Structure 1
Amino acid sequence: MDQARREQSDAEEFLLHGGPGCTHEYFEICDSYLPAAGVEYYYYDQLGSHHSDQPEAQELWELPRFVDEVEQVRQALGLDRSNFFLLGHSWGGMLAIEYALARGEHLKGLVISNMMASIPAYNAYARDVLMPQIAPAVLAEIQQLEASGRHAEPRYEELLIEHHYVHHVLRMPPDRWPDPVQRAFANINKKIYVSMQGPSELGAKGTLESWDRMADLAKIATPTLVIGARHDTMDPAHMQAMADTIPRARYLFCPEGSHMAMYDDARVYFDGLVQFLHDVDAGR
């Protein structure tokens, strides 16, 4: 586990990376923004990720076990309601929602970044909004590769990068993707990712396919920031609705951002995040 410690602050932010099976590495962008704001933060590779142990037991890749893992690390770090902010991005946002519902008494603040509260709603958004933006012939080839189990082939990645990723995942030319992003993508554990998310990058078809917590968000009592972006793979209107549903939530919209808005709309993302942390610290 890595950590960055700077000026004294009540905010101690624990970062949950996406995937499942990705790494903390793309969060290294935080080093350019959070230390100057006096925020202490913790990088953390979940079990099965590149910089953590990688057991083969399939029964480990279940949401309740991941929630228990977060709780064990929280206890080891000595974080509690006086200082514990949990930020989850993408799959990490799903995990953060589950933790808030199960263990919310330990949280001072919650950040759900670029993640919808319903996989069925995400699948509908992918079908109705994202897929029609791809040329029909290209979409047909992508879907044929998925259907035949050839999602590990270079051609599949080439099509997705050119026709999907640069529009909705990270809005930069691939040869300019920052090194932390390239390392995180290169180090993803595909076994966990495919098992839980499924092989498709246009929707989810793995063990998480039926996950839906939208109706439970009103139970989250923790001050919450929901972050969405105009070009995200996730529906920004849905994320606005999430913020409207959580009793003590606010919504941060990144107008130039995509799924990795911390990179392609960094100033809006981090200004809003730091303001939220400071506001909660100050009781606002």
Structure 2
Amino acid sequence: MSAAGRSAAVEKMRDEGVPEAAVHAFLYAYDQLEAGATGLVSDRELEPIGELPALDDLPDAVDADALDRTVVIKLNGGLGTSMGMRGAKSLIEAKDGSSFLEVTVRQVLALRRRHGARLPLVLMNSFSTRDDTLRALQSSTDLMVDVPLDFLQNREPKLRVDDLSPVAWPSDPGLEWCPPGHGDLYTALVAGGMLRTMRERGYEYAFVSNSDNLGAVLEPRILTWFAARRLPFAMEAVTGTASDRKGGHLARRRADGRLVLREVHPAGGRPMLGAEYVRGRPAILGRAVRA
């Protein structure tokens, strides 16, 4: 490992026109990797969260103004490579001949009709999923409102294991790149200008979920609860079942009291830190999930 690999990666990203915000995010992760950070977290570092607020305990009132200032963001950059797929997961059939994307569109349009809200559906696509997904949405003319249908996830170079330098694949240069993952959401929103566009159109809240999670539907009562408390972030959680092979569990870090999501690495079965959340108020627990 050397400074040469780091510099080569930065040069490659800038030559490709990757936004500076994404370059800085990549360098932060690169430096952690080079320093030996593993992301592993042990049981002794965590403590249980305890009871969470429950959906059933929320009032039925709906804040119509907050709903009209909300965007539904679906993370649509995945190709389903862990399942042997090569295309966008959202385009495969999910139920009764309809794809995940088609069901999601119907869910959003139904919420619009029920509550009279703008409620845009916005996809965070990757360079691998954008063309096919937008082509599939061409017939959904009633889906468009006052913001674009998608924004593009950033890209970062794949690295060699031995010296952390960018890989070279002359016969297929596209294989030299990969999307950064769902954690790129905030960087991509800012770097691509979508956040600015949303704010200019009066949007203040975002409901975010994976494009292949049909159980993740915006619940207006949760939004009302969230907006009334002026929270910066809330995560909706459900009780896991035997079929939940992926994902993780919420816990509180003993060192600073922050909420964390600990996941299991698919290759080694080791517990890893998946994401960090704001101190204090956790999410709603007890939401029913149906496809």
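For distance in nm of label points 7 Å out along Cα→Cβ at positions 48 and 224, the calculated result is 2.4, so let me know which of 1, 2 that is. Answer by label: 1. The value 2.1 for distance in nm of label points 7 Å out along Cα→Cβ at positions 96 and 112 was derived from one model only; which of 1, 2 is it? Label of the originating structure: 2. Given a value of 0.10 for FRET efficiency 1/(1 + (r/R0)^6) of positions 56 and 176 (r between Cβ atoms, R0 = 35 Å, to 0.05), point me to the structure among 1, 2 it was derived from. Considering all the candidates, the number was obtained from 2.
Computing distance in nm of label points 7 Å out along Cα→Cβ at positions 24 and 40 gives 1.4 for which of 1, 2? Considering all the candidates, the number was obtained from 1. With distance in nm of label points 7 Å out along Cα→Cβ at positions 16 and 64 coming out at 1.6, pick the structure among 1, 2 it was computed from. Source structure for this number: 1. To test your reading of the models, identify which of 1, 2 gives 21 for relative contact order in percent (Cα under 8 Å, 6 or more apart) when calculated. So the calculation was done on 1. Quick one: Cα extents along the principal axes in Å came out at 58, 50, 38 when computed from one of 1, 2, so which one is it? Matching structure: 2.
Taking -10000 as the value of helix-only ellipticity at 222 nm (-39500 (n - 2.57) for each DSSP H run of 4 or more, over all residues; to 500) derived from one of the structures shown (1, 2), identify that structure. Working through the options, I get structure 1.
None of the figures in this text is laboratory data; all of them are computed from the coordinates on show. Keep in mind that what you see is a predicted model, and the values were worked out from it rather than measured. Cβ atoms are built from the backbone, for glycine too; each structure is taken alone.
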